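Structures given as structure tokens follow.
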Structure P
Amino acid sequence: MNLHLTDNIELAPKFDGMLPDDTSLWTDRLVLSAVIWLSRKLDKPILKLTSRDYKDAGLELLTDYNGSAYDLNIKAFDALQHTITGWPGGKPGTGNFMRPARELPYPKRIIVFSPHPDDDVISMGGTIARLVKQGHEVHVAYETSGNIAVGDEEVTRFMHFINGFDQLFCKNTGSDNGSVISDMYLKVKEFLKNKKPGQPDSKDVLTIKGLIRRGEARTACSYNGIPLSRVHFLDLPFYESGTIEKLPMTEKDVNIVQELLREVRPHQIYVAADLADPHGTHRKCTDAVLAAVDEAKRNGESWLDDCRIWMYRGAWDEWAIEDIEMCVPMSPEELRQKRMAILKHSSQMESAPFLGNDERLFWQRAEDRNRATAALYESLGLTSYEAMEAFVRYKL
């Protein structure tokens, strides 16, 4: 099962300096892309572009078609301005005029689907904190256990702790748990001692690694004010191969997602679209969610009529600015809060096995990306923010 993500998201044609001769192909998105291209090429804010700038770039027909350089600049500037919102769940009492997210219903039930137990805060931690603060019922669904992305030293550290806990408390009280813990401690210790390079982990070690990531995810959610009753661990079966190479995504994965959607009946869904993930997990997780949504649509499930889906990107890539349909700004304090939530996932810092060729840690990648988005908006002449998180809407 492999869905075509771009069939339901409106991506702008990428302007390369030449306009089609056929003006019927000059869509609003192409025109916006052309104005952004010229603004960046000349390093001038959009509202400072002149008729001479357009003519020198061979784009005088674009200004003629839109009335004047002034009219064209205003049109492009307004289009970008209206993507910015501090109310990603909609602002009550203001109507829906030119806002990315509708006002009602309020508060909304929201599900953030996170492929791994940290993609939520890496990709949209600022938006999550904003949604919680603004009174929405935010659920986070961790689609996979993320167990293979935990280093062996983390297992050793946690096993030392629980064995020490056993020595100090369980055995002194005569609890039967003591022998279970001691036996498991010795079993895991022996396995890791004899583990060969590239050897898959045992089921027990994978379980412990999954528990480590669950604990970190719960801590990060609590930090953001999300009750643990709204934290869901889906453990999609396709991921549980124990190796980098994953199993095919099947109906079993889709059914698990369907059950959660029917339970929560969300008004907003946030889904990962960071398909640059080198191991393919994000693609399969996204396909599982969209397949579940398509099934709900075929079944005529009523909750879907009042639901909107937003796509985010994460540690590897960001949406092109002409594609962005909602951009949530962050203050320096909010960006710091996002960083702290990411740092709750301590197993994914320096010792994480899959940081890739990029030597920056995940919180550094996220901050650099969010600051770059804000800087790009600023360079085009819009309000200066510390950082911004970007989204594209998936059309049902």
Structure Q
Amino acid sequence: MTALAAKEAEATEAEAPPAPEPAAPEPERDEPRRIAAADKDDRIVQAGSAAGSLGLVWILYYRVLPTEGALGFVLCWYAAFLALYVLLTLRRRGRVVLADRLAATVIRSGAIVVGAALATVIASTFWRGREALSHWNFYTQDLVFDDSTDLSQGGMLHAVIGTLEMMLLSIAVALPLGVACAVFMSEVGGRLSRLVRTVVEAMTALPSIAAGLFILIAGILLLGMEQSGFAAGLALAVMMLPIITRASDVVLRLVPGGLREASLALGASQWRTVWHVVLPTARPGLATALIIGVARGVGETSPVVLTAGYSNFVNANPFSGWQTSLPPFIYNNARLPEEEMIARAFGAASALLALVLLLFVVSRIVASHRKGGRS
């Protein structure tokens, strides 16, 4: 019995399938390196590098080397700050963290420089025009007065009225044409759309005086139009049209194609899809395109002077008579020798900055408004 059992066991082992070999271990995958955000120690190192480089560069720049000048001092300080910051960070964190910290520092420095430059321009404009801005008559009177050295007389009312009327006329012409042209290029397509896109891109580099000369020759000399705010509005519309068209085209291309496909799948026509889906989706971007166009046109001087002339009195009718805007008002007062007229020029420049900001805020509010609330 023992021999028979041994033979059965051997037969069972021979018929049994071989044991599976152990699976080879999977190769280890390199996990992405995660860089921790800057902590308190990193900020202390950054501040210490700035302070230490400031003292070192001040001693070398003003006490040891025969150098002078604020710009050179700032550039040398920044270079020394980066060098010291790199050495300290490399010693503490390593090369990978160093690259991240250095890139972040350079980007933040560039943002600070741009913001400081913008703030300096705005602050200096308001500061130079503070004497004119402090007089109420500067907002309620025109320049028809006797004494140009008396800031209690005269103002920019005529230029503000002219600017608002010209910009409204130019927006009424350029905005619908620009958006329609952008819809044609992005939604219709075809050979003609490529030609239109080429012409629009070429017109974005159109000099402002060329737009004024076009309206002067085609409208005033050939068609017999009168030099007026309406003619100036047309000249500004020629300048704003390619800017609004190109910016609107970029915005419309960012609308997801799935929205168009869903609308067409539900049975809507192409023009209904554009009107009810594409344009409402791109409305905030279209408002930005409008602001870009307005910012280009509101500060132009030569087209307004060529097509609307210059006046020192209020003319509320943009279709008859000479009319002026804020840029010609600023130019004509800034080139005069009296300090009071220069103060009026800077005061008008401050008003122009405030006007652009107001238009931007209003357009963003209108663009974000929807039925039942705000987006």
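No value in this document is a laboratory result; all are computed from the given coordinates. Since we're looking at a predicted model, the values are computed, not measured. Cβ atoms are built from the backbone, for glycine too; each structure is taken alone.
Observations, loosely collected:
- Structure from which 5, 20, 28, 23, 14, 6, 2, 1, 0 was derived, P(r) over Cα pairs in 10 Å bins from 0, in percent, options P, Q: P
- Structure responsible for -21500, with helix-only ellipticity at 222 nm (-39500 (n - 2.57) for each DSSP H run of 4 or more, over all residues; to 500) calculated and labels P, Q on offer: Q
- Structure (P, Q) behind the derived value 91 of volume of the Cα convex hull per residue in Å³, for residues 52-99 alone: P
- Mean count of other Cβ atoms within 10 Å over residues 60-67 from the coordinates reads 15.8; which among P, Q: P
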